[in-house]
Structure I
Amino acid sequence: MGKFTKWIAGGLGWAFLGPIGGIMGFVLGSIVDESQGQKTSGYSMTTTGSFVTSLLVLVAAVMKADEKLMRSELNYVKDYFVRNFGKESAEEAIQMLRDILKQNIPVKDVTEQIRKNLDYSSRLQLLHFLYGVAGADGSIHQKEQDIIDYIASGMGISDKDTQSIKSMFIEDTDYAYRILEVEPSATDQEVKKAYRKMANKYHPDKVSHLGEDFQKAANQKFQKVNEAYEKIRKERHMN
């Protein structure tokens, strides 16, 4: 048994309930049965099992959005889990994802459940991963963009934070400024202040409660903030 199954068998927490629990109950069978005695709710009781089940359900919703199941998208998800959790866990994750993709996903209800039970930093991490999956085939289809926007709104993520994460994957003239959530007309001091704010918001320690593996994965967002700041700093010749 790889990490992935162990996390879920160890306790799904709040994700065992509601629409996510219904979807995963169909997929996991006996694994879910082992978790019944550990049902909880509230931000402080979020477990890694609850996070990964939320992640897979949302990934499936995005992959189904353009009505084209791309091998590149499945490979992206598999590669992500291989890098962070090992080959065995990746195989488990993909098998679960294939089963979830066969089901109808009530996105509105799922995102509402996540918003009520998962802390904001972890919701940002979910959004970051969804953009990565959508762009795995080299472009983000409009239907994928629409469903991600809908998911972000449903999870209670602000428009600025949504645009910040989106700009980490879709680069244009002002993408670095959008990552830092400032306008190109901002002063150097405003840019520095915005950088400190975003570096704190996206620091991997913000999701330390999900475990070392997901804290490591969260470092990708943190690096994007640093890269955006360095790009602006060099362009402006800032000290």
Structure II
Amino acid sequence: MTNAIEVKNLRYRYPDGSEALRGVSFSVGAGERVALIGPNGAGKSTLLLHLNGLLPERAMENSAVQIAGDAVTPANFSKVRKNVGFLFQDPEDQLFCPTVFEDVAFGPRQFGLHGAELAAKVGAALAQVGLTGYENRPPHHLSRGEKRRVCLAGVLVCSPAVLALDEPTTDLDPRGRRELKALLRELPAAQIIATHDLELVVEHCSRAILFDRGAIIADGPPATLLADEPLMLAHGLERPHILSHHHPHSKT
């Protein structure tokens, strides 16, 4: 079966010449939920941006990223971007239309949907994130959690095979975090989540990749990785409180 994400020897330099990604290789299976953890500046966001070709122009020649078997190349951008739902860290970076409907409809419009079919798709995506009836609201009047859910609806409306989520629980209150986790749990798409929310990692992901200075340091079950206190401290993280009362084999 084709992996949802296949990354082989991915290298990338920032415009100032500093190395952001240093030969990164990993794969994510269909429907797998993988956390990308590590300190700020490790390169996690840069890595996610490569998954739908948002940083293609300076990627080095020998890098290779495939989404559901398709190489992330300019010729495939349209197909790849339909297959990868990208959630930016800041919802303001993703919301730019006067109404919630227009924001959620933006993606499918690019892929040729119009009229009743488009309205039905948008309505279904808003229902999925618990925002039925929000179509005519201006996004800038919504709460942070609601804005994040509008962004997620805009991603889900295209039925992506992969969700790339950059710090999805940042700035959410406890209820907003619970609602987002419940929503992510229901989604069949493969998920790769860059996050500092280690409780989300333990409760939601089957695997964690520890990333630092543009390279993969460790890759394994979250409970095992996060319980390794020397490893966590060496890479700017700490053992999450949840592990003190979490059994690695318990069902979450």
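All of the numbers you see were taken from the coordinates with simple rules; none came from a lab. A quick note: this is a predicted structure, and the numbers were derived from the prediction, not measured. Cβ atoms are built from the backbone, for glycine too; each structure is taken alone.
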**Study point:** Origin of the derived value 24 (percent of Cα pairs over 30 Å apart; candidates I, II)
**Key:** I
Point to revise | Answer label among I, II for the case where helix-only ellipticity at 222 nm (-39500 (n - 2.57) for each DSSP H run of 4 or more, over all residues; to 500), calculated from the coordinates, equals -9500 | key: II
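Comparing mean count of other Cβ atoms within 10 Å over residues 81-88 across structures I, II, which is largest?
II
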Check your understanding: Can you say which of I, II returns 0.30 when FRET efficiency 1/(1 + (r/R0)^6) of positions 97 and 193 (r between Cβ atoms, R0 = 35 Å, to 0.05) is computed?
Key -> I
**Study point:** Top of I, II by Kirkwood radius over Cα pairs in Å, for residues 89-216 alone, largest first
**Key:** I
Point to revise | Which entry (I, II) yields the derived value 19 for relative contact order in percent (Cα under 8 Å, 6 or more apart) | key: I
